[in-house]
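What follows is a set of structures to go through.
The numbers here are math on the coordinates, done by the rules we state, and not lab data. Note that the coordinates shown come from a computational prediction; the quantities given were computed from them, not determined experimentally. Cβ atoms are built from the backbone, for glycine too; each structure is taken alone.
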Structure 1
Amino acid sequence: MTIGMLAGVDFSSWEQPDPSLEPRELLEPWLRYQRHEFIRKLRDLSPDQLVAWSVPPVELSVLGLVRHMTQMEHVYLSWGLGGREQPLRYGEDDYAGGAIETIEDDLRWYFEEVALSDAAIAEIVSLDAAGAGHGRPLRATLVKMIDEYAIHAGQAHMLRFAALGQMIR
């Protein structure tokens, strides 16, 4: 892929987290695993394929899912836990928005939001501690984000195959 922001991304398969870990040491690796699996769906896609609404009449692209997950990272983690600024970057136009001209910015903002989210998670002392923004406990917030990534990685997986015109695993 020639898109600059993805040049250093590890697209190899990862192992799932060790199920014998304590809850926090299990939930945080699951979030990282799900993020990784989500971003892997971008491999092999050209800029045109990233922005294609490849399953008509659904107005959804892989880039739209990246934009949506940027907002979910913000709402639930960087703002939700960390109390950072609340405004949404994309407003209500995250899923259907984006264009070839916005790919680099959208990817940069995604990775920046993930870094802010990780910092917010690190600041929370226990799974039962409430986030400074939304007031929900870290435990529930991590489970919510793992769920968000699982749902949207599945969508991105199918959109990726449709955009490629074949199943490339």
Structure 2
Amino acid sequence: MRSEYTIPFVGLKNGKHSFDYTIDNAFFDMQAYDDFSKVQIAVHLEMTKKEQLLELDFHAKGIVEVPCDLSMELFDLDVDVNYQQIVKFGSTTETTDDDIIILPHGTHEVDVAQSIYELIVLTIPQKKIHPQVLDGTLQSDILEKLKQLAPKEDSNKDQQNDPRWDKLKDLL
């Protein structure tokens, strides 16, 4: 399955080349990542081969099913992202730039699986809120319990002064 994401570029002519991938749960199982329930993403990769480098333009569009951080209800989160990456050739494979991959001289293929994985995973927001929670239409036992446990605003709190603060104000 890994070879599906490996592109042998040695035999390709300079210019643009297109590749399409269908990303599903099996792809994330291969990466040992299980934060998504259902994944349906189409990734279009346009690779521009030049003499000394490769330009990879990724476009991912689809949905992932994720749990809401407030209600734990599953919902479909839209994914629509573009990303560009440069592949250079050199003697060292270390780089401080996430947008540049350095492959050793003599390499004849590039594996894009890790780039696709990072593209999708980093697109998902850290805090995932169900759209119906935001518009107030989701009915859930968890949300009702959160409303009950929410701190009540005390209208007298603003009127009461804490004597400890009053003493500190006297120091000024």
Structure 3
Amino acid sequence: MVQSDVMSGKFGIEAALFRTLDEFIATENHSPDSLIEVLHRAQEIFGYLRNDVLAHVASRLHLPLARVYGVATFYHLFHLKPKGKYEIHVCTGTACYVRGADRVIRSLVKELGVNLDETTSDGLFTLCNARCIGSCGLAPAMMIDKDVHGRVDPKKVRRILRNYR
């Protein structure tokens, strides 16, 4: 068992996850310059960047926790909270916004019972906005994972979500 596992009380599956992360960090030679790569790998392993994971990365890379946290909060691809099984990204670019993206968001908020950047209590959906998803001709548009849904109106939201439940 890794000494940090004993000290921090990480056993079983948790210990295996931290060992997997440590193995990756070793392939990066514990280099502080590999911080972004290590954070990406940590997020793949744990699903999101918990505080204990950030502290572990800081310790292994010999970096101040503030620097690790700063990088994790600067880049939008890093998540400090768990994400749902499906991420819903509603496009709020100009074309989508003028064609009713705000109404789509309100409908999703009502249907899911969460606000933007929140995850449903069942862990199924996380609702996000996106500046542009590149589907202006289908405005208003949203993506659920890699599936693009175009010409979405509030009436279609429930039916679209039903396909993912």
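Given 2.4 as the derived value for distance in nm of label points 7 Å out along Cα→Cβ at positions 12 and 68, which of the supplied structures 1, 2, 3 does it correspond to?
The structure behind it is 3.
Which of 1, 2, 3 yields 19.2, 57 for Rg and Dmax of the Cα atoms in Å, as computed?
3
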